[in-house]
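Take a look at the structures below.
None of the figures in this text is laboratory data; all of them are computed from the coordinates on show. Since the structure is predicted, the reported quantities are computational estimates derived from the model, not experimental observations. Cβ atoms are built from the backbone, for glycine too; each structure is taken alone.
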Structure 1
């Protein structure tokens, strides 16, 4: 096998992820395609991930691709995570990763309906409620969850789910809409709030796209997702792929074979997988700096992160569930995080001193990001311990 050392992996992500200043990308669609998908659990991540990888692309430009041109579409998929997909990749997800999430979420909701005594047959209740929602939206309207809950009686059903101290009473509406979104029947359409907030209006996917969705079969869908992941994140290990894809072991092992993935030898001694013809390590690039948002796709692209992250920094920069907060990068490695002051000024917080060249480059990136956000302050649900600590200063 070709050796593929860690510096070459870092050089590859600098180029392919658009993070090196000499390799930035033209627009939001190019950024999303380069990254396979963008994390969208936190609304600002989408815009900030684009800002980190492009020049001159505004918040309005990103919104135009999401809500007017609809070249980028929000879809629940791998690991029950909300992503922004390039439109052409949606059929692959609908038949594979999204279908897996929809089935699991549907089973849980049906079981909770029965447990709460809301219906004797939870699956039948779910399908009847789903049909009622789809009938209400059949004309292609966009309605928020509160309006749908008021107009579709089934959505107003409240049940207690969970157990012990984790039990809570809540309406089923969010969970049912999640199932319909994962099935690709509904989509989070235009946003009813600020770009920093997620207030989706739901509408039929077919109305949003202007065509009936046509999903790929499961195996073909997983193969296409893996092909894109390998281009973006390869070389990656089987553990990396299993974590990112959130699929069964069978699917994780079958899909690389379906795309004829080739093994390379990593510095860790493990086998990394790449696409055919992609085995040759990348040449070095000039040192570069970048400031990436919470849950950025680069930071979250691999499970095994030692080639770009000091293990000692993980407790400070990731939460207990492994979700990444903001990160500051120098020459392909994470060296800290970034926060905002009350006036919106971006400030880099280092885990250790990376040297004068790094500090100068990251000060430039901080000023660039401050200007891009124009005084807006972003708050994060998935704030790392170091970010939380800075807020308390």
Structure 2
């Protein structure tokens, strides 16, 4: 690619970025891992076994060593010191349908929060192994009594000299069963809902059985990526605090900005034999499915109603993709957070509608699950349908997301 050529997201690569893109393409063409010997879950949030984790962590470490992960972070913090190149590496990895990176919470939420708010020694200590995937991260925000209303968290940290003592209960904690570290929002003052919050990082793996208990939560899919984490008199140093005491809400906004729109959305795999094209996922995967499933004695792809519904989902998916491209043209951006926030809302609802349409196309065969050799596309679509409900709840429900868009982007009165 010559310098100045347009990239896949509508931006033009500088000569340095074009050179990096060529490097990524060349490296990926020679270094994609062999297919796993175990079934991988549809997203990193459902990793259950050490075999799954080891395969994916080996891939992240390989990509990191090659300079495709952590591209834009300073070298002092384990990055490559490049400028606006992570998006290029992401585009090229997606274009060849490489395995996903398992440390999704670390990369998408913990890393930017630590980079902007942690003290320098903490950055140097944790960011390199976060980027390489050698240490997995999880997020300690939601509690049994505080989900979408995040400012109501009650897990409490009490100051004790240069340390803090944490007691409380976090829930829906993806990857906690493998995590070395957790980013956590806690209450340090009960007199003020927002100003009484502070933000820390917590080494939960080394504290297992010594102040930290992790319990799996089994989903309807049978997967156990979720967990609850209980803290009982866990002692941590003040050096692991991000931001000032009482400014946890502001620090959490950095995390939520990335969680609620900055990261790529995971779409259900198309299944079947041909996974060479990233277009054969999401709505496009329905085309292959409709060709293989029968409806009224004919391929479902010949049914005009099915064809119309598939086309409508493809239009919505492409519309979202083009909106993301538009967001990268400054003159077309009316509000910096509109399309990122909208992307999370619309993208997760498209995923749910795509999976529901797959169930309709499969008909009675949609009752066949992963272990059934007769299940279309290896039973991936029923799994995607059940998983899709979690995606419209995680990182703020669709209802909360609409409130945020209305209040913060459109300037509508705050809902009661």
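Taking relative contact order in percent (Cα under 8 Å, 6 or more apart) as the criterion, the largest value within structures 1, 2 is that of 1. Here FRET efficiency 1/(1 + (r/R0)^6) of positions 203 and 323 (r between Cβ atoms, R0 = 30 Å, to 0.05) was derived from just one of the structures 1, 2, and that gives 0.15; the source is 2. Each of 1, 2 could give Cα Rg over 2.2 N^0.38 Å, for residues 115-290 alone, but the derived value 1.39 comes from 1. For which of the structures 1, 2 does the calculation of FRET efficiency 1/(1 + (r/R0)^6) of positions 19 and 211 (r between Cβ atoms, R0 = 41 Å, to 0.05) return 0.75? Corresponding structure: 1.
Assuming 74, 50, 50 is Cα extents along the principal axes in Å as calculated from a single structure, say which of 1, 2 it is. Structure of origin is 2. Given 6.5 as the derived value for distance in nm of label points 7 Å out along Cα→Cβ at positions 139 and 355, which of the supplied structures 1, 2 does it correspond to? Of the structures listed, the value fits 1.
Identify the structure, out of 1, 2, from whose coordinates distance in nm of label points 7 Å out along Cα→Cβ at positions 99 and 251 was calculated to give 3.3. Structure 2 accounts for this read-out.
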